[in-house]
Structure P
Amino acid sequence: MEDLLGNIYCWFESLFGQNLAEYLWGYNCETQIYDSKNLFNVIGVITAGISLAFVLAYYYLPLYLFNHPRSNRWWNWLIILLITGIINFFIAYGWTVNDFLNGNIGDCLMYTRNEQGNIIAQHIFRGDCWLFGLGNFFVSSLNFIVWSLVFKWWSRNCRYSPLF
């Protein structure tokens, strides 16, 4: 069960790269094993929690944008899904770019070095952090859809949103 979130994120590994994925799995360059924190689980739980909060707000909070007869439209649901995805996009980007800029990603994952210790290739770039954010946007959207299918049935006003 603990690898479930990592396996879901690895559906999108071609976006952000294997080396960043290894770091997020918890690979430690010093010990050469996976003994660091599995960040897929941490970011995945945060993403699922934010998605759940927005789904519950959409279906149960009595506000104009949420759980109102006028918000029982597919496009209102889609707007909330996009807002949730964008928030989760920036959480994933911010987390990984912070680790990238602060040197928390191991040297063996970041670079290939020659015998003299000079860098001959870089494997993780800032753009990979943006692409991990995009992958998290997709995971967030999947979470939002699943949570919607679970919780929409008891809503007073939006039980038929988004589709049926």
Structure Q
Amino acid sequence: MPLDDVDQIVAAWRRERPDVDVSPLEVLSRISRLARRLDLARGEAFGDRGLDGWEFDVLSALRRAGSPYELSPGQLVAETLVTSGTMTNRVDRLLGRGFVERHPDPHDRRGVIVRLTPSGRAAVDAALDDLLAHERAILAALDESERAGLVGLLRTLSRPLETA
């Protein structure tokens, strides 16, 4: 199997710090570098549809909520892992683009609900189609059993971080 950039990094650390076990880098540096490259590729896919990655995140959270495609700002914060101040700014910007609407929360007089508009739904659906086509091409190097094995391993590795 050909060497990659992480192999070179690990070899350099082993040379410079033979007293330290750097084997975690062999896994986690690859995941980290892969995540950065995937973020760039996703940004490119969303950019083709005129969306930023954060816009896709918010719109897709609303779309996944199911009809009538609405969530409270607090639910959006939980879905996208950003602060409430950041979410307020993001909702304002999506409102300006006509992708979402704000409505009074019928269950809380002080609250609001953020609802996906038809144009927001069209934008997120088109971006998702592009993203999935791109990601299928990336995963084409793995057969079905390799993908399933990788899913299981990544789930196991992610679980402690998700509960932290």
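Annotations for the structure displayed:
- Given 11.5 for mean count of other Cβ atoms within 10 Å over residues 33-40, calculated: source structure among P, Q: Q
- Parent structure of the calculated result 2.7, given that distance in nm of label points 7 Å out along Cα→Cβ at positions 97 and 121 is the read-out and P, Q the choices: P
- If distance in nm of label points 7 Å out along Cα→Cβ at positions 9 and 153 is computed and equals 3.2, the structure in P, Q: P
- Highest-scoring label, criterion being relative contact order in percent (Cα under 8 Å, 6 or more apart), among P, Q: P
- Here helix-only ellipticity at 222 nm (-39500 (n - 2.57) for each DSSP H run of 4 or more, over all residues; to 500) was derived from just one of the structures P, Q, and that gives -19500; the source is P.
- When mean projected area of the Cα convex hull in nm² is computed for each of P, Q, the largest belongs to: Q
Readers should treat all values here as calculations from the given coordinates under stated rules, not as data from a laboratory. None of these values were measured; they are calculated from a predicted model. Cβ atoms are built from the backbone, for glycine too; each structure is taken alone.
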